[in-house]
Structure I
Amino acid sequence: MQQPLKRIIVDFKKLTPEVLKLLVEKYPDGYDDLNIISFKNASGETIQAVEVSTEDTKYLVKISAKLEKTMANYDEDDYEDFDDNDPDAIPDIDLEEDTED
């Protein structure tokens, strides 16, 4: 009998190259409202996330503007020097740099 998948909620700060690659492969043109899952966390806050799975884990990745921008600018070569499970591989991005004055 197959074991149930582990469920892990991932914030942008904890995103790894492996999970980012899964997201880009599953949502190559970005995700839309139909892909978003809403649920309440242990604190009663409503969380919106998109789901990707590996063989043994279901990841619920919290939606943010940083996630959208990182997915849109994804290049697998940027992460070749990092381990797949290294959350430090994905730089924190400044959303202000693209805004026009």
Structure II
Amino acid sequence: MTVILGLAAVLLVTAAALALWRMVAGPTPLDRIISSDVVVAVVIAVVGLYSVVAGNATGLPILLVLSLVGFTGAVGVARLIASAEGVRKLFDRRQAMRKDEE
């Protein structure tokens, strides 16, 4: 059991380091946003691993809050990216309707 927990800890540290590297060196803002979401997922996994090792459920409210933050952040970014295209299409559609009325 100790070997599995140690391996899980090493993998989580590696994932966090790679995500933080992508956050710093990401060429686009979207890379940085996605890597921050990955960091939140790694923190969720670390808190879950701690709860397993400690044998208590004190980390469950933290897991719930972090899951909610991660989900709303991902949905917010997706809406932000999609809204730029949606607004452009709506603008083009309204311009075409105005030309048809004239």
Structure III
Amino acid sequence: MSVEELIEKLAKKVDGTKGLNDNILIFTLSTCMWCKKCKTFLNDRNMTYRYIDVDKIEPQDKSKIINYLKTSYQDRISYPFFVCEKGYVVGYNPNKYVELLEN
């Protein structure tokens, strides 16, 4: 199974009325306050998004996803890790989310 297929299998979808074409995916930790703020940010704006709580998946899957993020984005890994059609944001940064989603 490819990493993309693994992500599709593991990602939980949250339905909203906006952001359908942005293909928003966030990698989060279930206990992280910044990750919860990121989800709240998207929920408050009624955005459709998918998320994976990385701390709740099997260790071998977690390893594949972390390697995928490191290779695909050439950046440090920190949560939340926000990815959409127009770019990505490492960490909680609502101003950058707005910038990506509104342009």
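Since every read-out is calculated from the coordinates, none of them should be taken as a lab result. Quantities reported herein were computed from a predicted structural model and do not represent experimental measurements.
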Handout entry: Origin of the derived value 32 (relative contact order in percent (Cα under 8 Å, 6 or more apart); candidates I, II, III)
Key = III
Problem - Of the structures I, II, III, the one that -0.43 was derived from, the read-out being log10 I(q)/I(0) by the Debye sum over Cα atoms at q = 0.18 Å⁻¹, for residues 7-46 alone - result: II
Completion exercise
If helix-only ellipticity at 222 nm (-39500 (n - 2.57) for each DSSP H run of 4 or more, over all residues; to 500) is calculated for I, II, III, the one returning -5000 is structure I
Completion exercise
One of I, II, III was used to calculate log10 I(q)/I(0) by the Debye sum over Cα atoms at q = 0.18, 0.23 Å⁻¹, yielding -0.83, -1.38; that structure is III
